[in-house]
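The structures come next, written out as structure tokens.
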Structure 1
Amino acid sequence: MNGTSMPQSPEPLWRKTATMPQFPPLTQDIEADVAVAGAGMAGIVTAYLLANEGYKTILFDAGSIANGTSGHTTAKITAQHGLIYDELIQHIGKEKASLYYKANETAASFIEQTILKHGIRCDFSRQDAFLYTNSDAYIEKLEKEMQAYETLGIPGEWIGSLPDGIPGKKAVKMAGQAQFHPLSY
């Protein structure tokens, strides 16, 4: 890599700032009620929930713990995934679009409650999330997304400027989202 290009596979900040447990390869037969394949965020949470329900649970991964998507994440916990709500309303209807939002909010609450229950130190904090544009041509799409928020009762706000001096012509803010250190979680 030279001084003007990005590395092909940069080492994620999360992997540099967390000590991940290491486990030896499984070399014997074991029995369990449930085997969960994949030790990323979804697999770990699934195994946690099953174990809490009394199932003898095995979690396994072909590689390292949280070394895929979970280890390379943006670390945002949000129901805001781009310009999605206007599209969802058009394609699957208001009721299912609302369920999508509620499912994401429920997941965020689960993460927060798990952190509080176990005293997990993972830099969790509530933050607003923003969709913004520097292009006049994109403003109409943001307006439609804001209308979708209003239709679904999503707490959002149409704003003219972003915090911290970030350049942008217009933005949609979704309040009360979150961020954390995913590998410390």
Structure 2
Amino acid sequence: MEFLIFLLLIVVVIIGAPITISFLLYRWIKKKRFNKKWRLISFVPILILGFFIYRAIYPDFDFYEEDFEQVVEMPFPKSGEIRYKIASYPDHFGDYTSSFLIELDKEDMDRLESQILNIGFKEVDNTMSSEELDYVESKVDSKEYLKQYARNLDADKYFSIGFLNDGRSVIITRASW
């Protein structure tokens, strides 16, 4: 119960502070009788808050490149292009699931496959299922898995990598719980 009250207090402060700052800034600008256009400045704290909320819900490509580097323990390839991506919102422990499809050239595909075998991925018949993985798979037209690999890490993280039969596409899923 105490935790919920603390969590509610944090949410009120995080959301309430920018709104209060915007309101006070608006009142100050109005009281000083500045040009009405300057009143728009008072909305900057709310816009900043909105930007951070948007970025938390819809992460950018850097987020998925970092996930790639965590999963396969190698830098994101220069030829890599993220086509489809989705991630769940982290829970209060920071655990989340992300899934994304990248396209690579032949050289990077070979390098990726040898790297994942070196770090302990095992070939499997099918990987886990998640809403995020289902979403990415639904975006793929008539491509089937050629090979699938999986790896459990520290009993609370699961990584899966699926090579598609077009010779360019890879679906990577990272889940933690």
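Coordinate-derived values only; no laboratory data. Only a predicted model underlies this, so the values are computations on that prediction, with no experimental measurement involved. Cβ atoms are built from the backbone, for glycine too; each structure is taken alone.
General observations
- If FRET efficiency 1/(1 + (r/R0)^6) of positions 66 and 130 (r between Cβ atoms, R0 = 30 Å, to 0.05) is computed and equals 0.70, the structure in 1, 2: 1
- For the set 1, 2, ranking by distance in nm of label points 7 Å out along Cα→Cβ at positions 90 and 146 places 2 highest.
- Top of 1, 2 by relative contact order in percent (Cα under 8 Å, 6 or more apart), largest first: 1
- For -10500 (helix-only ellipticity at 222 nm (-39500 (n - 2.57) for each DSSP H run of 4 or more, over all residues; to 500), calculated) the corresponding structure among 1, 2: 1
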